[in-house]
Structure P
Amino acid sequence: MNQDRTFLRGEILYVQDEPEKPTSEERAHAIELHRQILALASAQQDLPEGEDSPLSYHLAGSLPLDLDFKQKLLGLRSEAKRIQTVIEYFEGILPNLRRAVQIRQKVGGNGHSH
């Protein structure tokens, strides 16, 4: 911390990710879940190509997700762990999103939600 001025300043320390990478199956599964979420919202998103891009950040950053979840991702130092966390999160929210879309469609039709 530097207190030479009336406001606090600090130096940034960049921390490298662990070398562990997600499998191609995990990447594909995370992308498919992301695609399903976007389809429910009738939206599209271009994702970065290549194995070296931080896919987890792109997947989570492109959606209005819980800020605590996003903060948790920032704390993880492994892309493999981040992708696994994204997959678990997406699998957890997809059933609720599907249900909400179905209810919205039914309510818009005849007013019955069940």
Structure Q
Amino acid sequence: MTLCLLKSKIHRATVTGASLDYEGSLTIAADLAERVGLLPYEKILVGNMANGERFETYVIYGKVGSGVIELNGATALLGKIGDLLTIMSYAWMEATSEAPYHKPSVILLGKGNLIL
């Protein structure tokens, strides 16, 4: 049997931009994404703490050190600059050999999307 467990989480990411005229996705500063093991085009679940919206999309890397968290395409309608997001990814793991030992990669962000 396999279980789906939390793999990565960026908590309290502040939206820095929104671009409706884009194909879709969420732009995340590459250093933040890499810190929790998120890859370009990886599927993510995003929860907007300001309005309760939850949506799935994929990761696009933004400039290293920029702190960018940008809603693109249709997701731009699900939040606004200044909203706080929780960004999560999941992975399937074998229930007895992998899952009991798994620890997700989690970061908490503060002002300017700096890691606390």
Structure R
Amino acid sequence: MVLPTEGHLLRIFIGEQDRHEGMPLWEWILRQARQQGLAGATVLRGIAGFGAHSRIHTARLERLSVDLPIVIEIVDTIERIEAFLSLIDTVIPEGLATLERVHVRFYRAGETPHE
């Protein structure tokens, strides 16, 4: 796949405990991104954060949270990201999605894909 130098970055902020179709929501979103042929996605687990409810979720031992923040980042063309958003929008009950322009410096794969 060739990715143009001008792309868009989609960031989806959800909670670790969010679920859809019996699996973690982040995993469902990741699988959907792969199935839709998006250029790539990365899932990041935060050590602390808060959202619309202003509840702080943290990985500190004295206040261990079981619902840490999850951020999913996807870079692709605006058209592909908009189509993807229309697919996943209705299954995200709480969270935040942001979209910004990015300049793609390179997008390449080595000789052997890792699964």
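Values in this text are rule-based calculations from the coordinates and carry no lab data. Keep in mind the model is a prediction, meaning the values are calculated, not measured.
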Checklist entry - So helix-only ellipticity at 222 nm (-39500 (n - 2.57) for each DSSP H run of 4 or more, over all residues; to 500), computed for just one structure, reads -1000; which one of P, Q, R is that? => result Q
Item to check | Which entry (P, Q, R) yields the derived value 1.05 for Cα Rg over 2.2 N^0.38 Å | outcome: Q
